[in-house]
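The data blocks that follow each hold one structure.
Read the figures in this text as sums done on the coordinates, not as results from a lab. Keep in mind that this is a model prediction, so the values were computed, not measured. Cβ atoms are built from the backbone, for glycine too; each structure is taken alone.
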Structure 1
Amino acid sequence: MSQAPRYKRILLKLSGEALMGKGSYGIDPETASRVSNEIKQARAIGVEVCIVVGGGNIFRGIKGAAAGLDRTTADHMGMLATVMNALALQNALEQVGVDTRVLSAIPMANVSEPYIRRRAIRHLEKGRIVIFAAGTGNPFFTTDTAAALRAAEMNCDALLKGTQVDGVYNADPKTDPTAVRYDTLSYMDVLRQDLRVMDASAISLCRENNIPIVVFSIHTEDELTNVLEGGGTCTVVEEEKQS
C-alpha cells in the first residue's frame, strides 16, 4: 500500500532538455510519454500537480542575446519555445488519460487559456494538471523564477525540480567523479556556495514563502512518486532548522 504523499500540492519544474531524450534538439515523443506517465502516477496518489517547463531544447533567450539578438526579443522567443513544450506535454498527458490545461502568461487564445490565478487554482481543485507556459510573461526572468513565482501563487507545498542528476552536488558529477551529493541544504547555503540549483531570484522567492525545493532526477523511473512518498534520492533545500 502506498504511503501518504509528503506534499498535497506541488509545482514541478522541468527543463526543456528533459523532453529531448537522447536527441540534441526538439521534443522526443517517447520521452514526453514517459515523463507524462511519471506525472500521472503522482496525480494517482493524490497530489495536485502544476508544471512549469523551460524552452532550452528549442530556443534559449540568453544564448540568442549573446549571438546578437536584442535581449528582450530573444527572451520573448524563449517564452514562445516554452509554449511549444507545454502543448507537447499537454498532448502527451492527455494521451495517457490525464486531464490537462495550459495557461500562458502571454495570451494565445487559440492554443491556451490566459494565466488567471483563480482559474488555475480551480483547475487544480478539479484534479487537472496545470501547465504554466511563457514564463512570467516578462523578459529578463528565467523559467526557474517563473516556477518559484507560480509555486507561491498556487500555495504549493513544495517546488520539485526534475533535473539530469539525482540532486545537488558540490561539483558537476558528470565531469568530476569526486563530486559529493547533498541530502539537505539551506537556502543560504545554496546562495553562499553559488550551487546554481536555481537562479538567486527563484531561491529568494522560495525562501520568502517557505517553499522547499526538492531536486531529483526526472530520468529515474518512478522517482517522482518515490520522492513524493518520502523515499527516492534527492536533495531538499529548505530553511535551516535551529538546534
Structure 2
Amino acid sequence: MLNLHLRRWIILLALIAAFVILIAQESFWGNVLSSLFPDESEVLYPRAGLSTLVWEHIQLVIISSGLTILIGLPLGIWVTRESGKDFLPLVTDLTSFGQTFPPIAVLALAVPVMGFGREPTILALFLYGLLPVVRNTIAGLQHVPRDTLDAAYGMGMSRLQALFLIEFPLALPVIITGIRISVIINIGTATVGALFGAGGLGSPIVAGMSAQRNSAFILEGAVPAAILAILADQLFATIESMFAYSPSKQYQP
C-alpha cells in the first residue's frame, strides 16, 4: 500500500513538473496555436506571458480556497456540536444560496464597493466554493459511528478530545472530497474574474471573445485552466486515497 501511494505521488509530481515546463515554453504554444489557427495574425495573448497568467490564476484559487477552508471547516464543525446544531438548517441554506447565486452577479455587486481587481473575484470564489466544504464537513462528522464515540467517551475522553482524535480523522476523507470539489469549482470559475480586472487565465479568454474574436487566445487560456483543474483533482484524489474511511453520504455537485 505504501508503495502504491508513493508511486501515485511520484507520477503526480512528474505531471506537475511537466506542466510547469510546458507553460514556460512560449515558443511551443506559439507554434501549436499558429498551426491550429493559421489565419490569425496574433496567436499569443500579448499583455502577459502564459506563465504569469497561470500564476495569477493559481493565486486567486489559493487565496479564495484558503478562506473557504478557514471559515467553512470550523462552521461545519460548529453546527454538528450541541452549541450550534440549532443553526444547522440556517447554515445549510446560506451556503447553498452562496453557490446558487451566480459569481458574475456577486462580482457586479462587489465592484462598486471593492473596486476592480482581485478582491471582488476572491469574494465571489469564496462564496461559491463554501457549500462543498461545509456540507461535506457536516456529512463526515455526522456519519462517524456512534458506538465509536461512546467507546471514546467511556475511555474518559472529553468531547474536544473525541473531536480531534476520533471524529475528525474518521471524517477527513469526506472533508477532503468537499475541499477537492470546491477547489476545482474555483479553478474554472476564476476565469470570470478577468472581466473585472483580476487577471489569470480568463484574460486571454475574454480578449479572444471580445471584438478581436481570436480563437487562439481562447484556447491559450482554456487549455491550461483545464489541465490545472485535472492536476488539482488528482492531487486531492491522491491525498484522499491515503485515508480508508469514507462515509457514504457526501456532497456531489
Calculated from one of 1, 2, distance in nm of label points 7 Å out along Cα→Cβ at positions 44 and 60 reads 3.5, and the structure in question is 1
The value 4.2 for distance in nm of label points 7 Å out along Cα→Cβ at positions 52 and 84 was derived from one model only; which of 1, 2 is it?
-> 2
For which of the structures 1, 2 does the calculation of Rg and Dmax of the Cα atoms in Å return 16.9, 55?
-> 1
Among 1, 2, which structure scores highest (criterion: mean count of other Cβ atoms within 10 Å over residues 68-75) = 2
Given 26 for relative contact order in percent (Cα under 8 Å, 6 or more apart), calculated: source structure among 1, 2 = 2
Tell me which of 1, 2 gives -23500 when you compute helix-only ellipticity at 222 nm (-39500 (n - 2.57) for each DSSP H run of 4 or more, over all residues; to 500).
-> 2
Test item: distance in nm of label points 7 Å out along Cα→Cβ at positions 108 and 140 calculated as 2.4, pick one of 1, 2 = 1
